[in-house]
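Below: a set of structures, written as structure tokens.
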Structure I
Amino acid sequence: MNNITNEMLSQREKVQRLIYQLLRTELEKYLIKYALMDSYKNFLANNYPYPFVEKRELKPKAKVIEREYEYQNCFLVLFYEGTLTNRHKKYIRFLSGNKLIKENLEYLVDFKISPDFTQNMKYFDSWGFAKLFYSLLPADYALLIQKDPTISKRARYVLSHFHVKMDWPITDAAECLAKRLRYISKDLFENGERYAENLQQKLFEYYGFHHTAGGRRSAAAVASQYLSQEGLQFTIYVASKESRAMTKIDNDNVYRYVLMKLGEEDANALQKLYKIKPDKFRKNYVINTDKKDLVVIFLVTYIRTPYSTPPPDGKLRDLNLDYRWITIDNQLIVPLPDVVDARPIPYPTIYSV
């Protein structure tokens, strides 16, 4: 199914989409803090040097030897514009047993129910949402935020389920994508086992991961392909102990947030180029303002290439593994999550010598 664009929506639906997009901006602030800033503090508190992501790891199709870092926060969050119906439960496990209610939360070993917990805290517009959301982020599998199905005339988003597992096979996800991109006509294995294996690897590249990526990132890729069939907007956030990054996937693009060490010379050059006073730069962009080498939040945005978009003529085409399915679009130093008046700063550095 094609994306349902704004032009296809009713006036009420347009307002509801704006609410979704506004809440997504707020959610992103929570997750950047938890995935990057809080993780950085964890490493420092335990006297362990922070393992900064290398530039080569941010290049499309990059393959790196990964290890798990104990102090890195991780999560998987599915944020859906609409409401998932019962027909989706075959492949996305949001059932009565993992619905976000007090009785189910009591079975979580590493979760203590706050004395002030109420059912209303699970709503995004509730005063206690952020506290509950943060406390559940470390849970296995995914958190699901979606539109409350009991309210039809306005958009109220709810953290409806935890421990949400993706049960859609990778082969089905790869077949779905390959058919849409016209690399196959009917079946994933119609051109042989090796061709099918290559298409599965390309599925991961399409969502910004190497095909050897671990569990949460694999689930994020599969969930993204599954939700892309529904036409409504979705946003998936994933952070893992291996990647030290937060990856965001939506209907159109892939975004990767990491922490980067910025040398004094580069910081001075950026301040001069964009006419930013040093104290403003540190206040708006720098996590460790007491250090000489500054730590900033770096965002890479990736866009799809012609080889990962449907061909204009709709004809079948051959798969060439040498052609990249995503490419870098923007490289930006972004303001700290609570800064509202500063803009991201272009910083093209990944391919610099």
Structure II
Amino acid sequence: MATIWQSVIGQPGAVARLQASAAHPVHAYLFVGPSGSTKNEAARAFAALLLAGVDDPEQRDARLALAGQHPDVREFARIGPAISRDQADEIVRLAALAPIESRRKVLILDEFHLLSAEAAAKLLKTIEEPPDSTVFIVLADQMPPELVTIASRCVRIEFVAIPADLVVATLVSEGVDAARAAQSAQSASGDLARARLLANDPNLAARREMFASTPYRLDGTGRAVVAAVEEILDAIEAAAAPLAARHTTEIAMLEERIAAMGERGSGKKALEERHKRELRRHRTDELRSGLTTLAGAYRDALVNGTIGRPESAATAITRIHGSLESLERNPNEPLLLQALLLGLPSMTR
């Protein structure tokens, strides 16, 4: 039987709570969970249920909400590094307006953990006491301490990383070869969206091997480090090809709509900004995955006793974890990698 929840994978607890809440919804919900846990899909599904009142993806309100095209469901994504003060002003304005077609309006705020301080101050009162017809769905990878006041005004719904076996099963059901599905799931760490992208990447295995073999190509010289960093960055750039292809398709579809209906209200700028965010996140995910593989190479050498000085492997792992943490601050990638590799010990087979 078709359901509005069919795109929400591995979240039975969250779905059950939202289904129970739909009959008498509160003013604001906070969906917290890692990227790729299908909390974005759950936000649209819950909005569809709030507007349609029934679990029927073919009902008009539900169908439009699931497609992101319902006039009473507005989705906000950051423009730039965080949801800005100007965006907050627009959210406050829209929250005060009556619904256009339905008895409710739903505002979905994505990546709320990146909310700026100014925007948070503007949104607090509106999220705390919106009009009776407005429901907020706030999405966050995690909730930083500075936003705890806003979080306390919302019903919190937890989303978890999708188990690897379920990611594999989902990919296989979508036509991906079982071996490729398993490799993609392992690299994606519970992120279904990333796993789907990697499943279309023929160079995934080669990239993992490149990171795992990096310690064997280091010889203590700057020349070896520069060469390794160039190879890593070139591989990451090439890895964006499947994502770029999807972006090209989305742009072509948008251009068709603009040709038929005009550019006003087309969402062209929002699409461009989303593409930039996705490419940035893709690069960060690739670096995070690669550095995790690199740390694994030193960990294996430590366990197997194949490195001359065990303490050097332990130090290397600590340094790599430090670089992983710094990725959250959008560092200069070449400098980060050069500084890291210069301090890592070489290994011999």
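Starting from the value 1.11: which structure in I, II was Cα Rg over 2.2 N^0.38 Å calculated from?
II
Assign the value -8500, calculated as helix-only ellipticity at 222 nm (-39500 (n - 2.57) for each DSSP H run of 4 or more, over all residues; to 500), to the correct structure from I, II.
Derived from the structure labelled I.
Out of I, II, which has the highest value for distance in nm of label points 7 Å out along Cα→Cβ at positions 97 and 249?
Across I, II, distance in nm of label points 7 Å out along Cα→Cβ at positions 97 and 249 peaks for II.
For the read-out relative contact order in percent (Cα under 8 Å, 6 or more apart), a value of 20 was computed from one structure; give its label from I, II.
The correct label is I.
Thinking of I, II, which structure, once FRET efficiency 1/(1 + (r/R0)^6) of positions 217 and 313 (r between Cβ atoms, R0 = 35 Å, to 0.05) is computed, gives back 1.00?
II
Comparing structures I, II by Rg/Rh (Cα atoms, Kirkwood Rh), for residues 233-280 alone, which one has the largest value?
Sorting by Rg/Rh (Cα atoms, Kirkwood Rh), for residues 233-280 alone in descending order puts I first.
Read the figures in this text as sums done on the coordinates, not as results from a lab. Values in this document were obtained by computation on a predicted structure and should not be read as measured data. Cβ atoms are built from the backbone, for glycine too; each structure is taken alone.
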